[in-house]
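Structures are listed in the sections that come next.
No value in this document is a laboratory result; all are computed from the given coordinates. Worth saying up front: this structure is predicted, and the values here are computed from it rather than measured. Cβ atoms are built from the backbone, for glycine too; each structure is taken alone.
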Structure I
Amino acid sequence: MESTITHTTEIIGGKEYPLTVTKQKGIQEIIVAGKPVWVEAVTIFESPLGTSRCFTRVREEVPPEERDANLKKIREVATQAMIDMGIW
């Protein structure tokens, strides 16, 4: 896992507060609402006003056949929408 930590400040209501931003890239398991979740990236914002956490869930690999079928459906719907609008 790759981690970077940035120390900066933020101004809220005219006052300056220290802010620490921690970014972690790499597959890891975190607890969200009491349940384990697999994520590929996490960003944590920490200041005296509180802590905030953002994350990107791990995406399941879609088989090529399913991906091709999804793209075909998108093309069909987009084509029909353009025909309905008189664009095509």
Structure II
Amino acid sequence: MSKKDKLINQLFIGKVSDIIGHKKTTELLQEAKDAFDDYDEYAPKCTSNDKELFRLRAERSLLMDQNIGMLVKDFVKLPKVIEIDNKISELT
């Protein structure tokens, strides 16, 4: 977080504290912190398997773009496409 962001954060908290009081501001900050802690605990994690699936699907899409005029029935018979599809099937 930059110094400017920290200053904005501090000014905002100061204004909120002036309006609703220090105790209520502290409670709200704690609730927000707890909510983000819960999110971090349950947030979906990107695994290496997910990254590999994404890479393979991107590679397959690139092949589709490179062979745009090819019929689908011929495209799926290309050796590289068959190889990619087999790897995707193994990962899913």
(message) Say we calculate distance in nm of label points 7 Å out along Cα→Cβ at positions 5 and 29 for every structure; which of I, II gives the highest result?
(response) I
(request) Work out the source of -8500 here, i.e. which of I, II gives that when helix-only ellipticity at 222 nm (-39500 (n - 2.57) for each DSSP H run of 4 or more, over all residues; to 500) is computed. (result) I
(request) Have a look at I, II and say which one yields 0.55 for FRET efficiency 1/(1 + (r/R0)^6) of positions 61 and 77 (r between Cβ atoms, R0 = 25 Å, to 0.05), as calculated. (result) I
(request) Compute mean count of other Cβ atoms within 10 Å over residues 13-20 for each of I, II and report the one that scores greatest. (result) II
(request) Assuming 17.1 is Kirkwood radius over Cα pairs in Å as calculated from a single structure, say which of I, II it is. (result) I
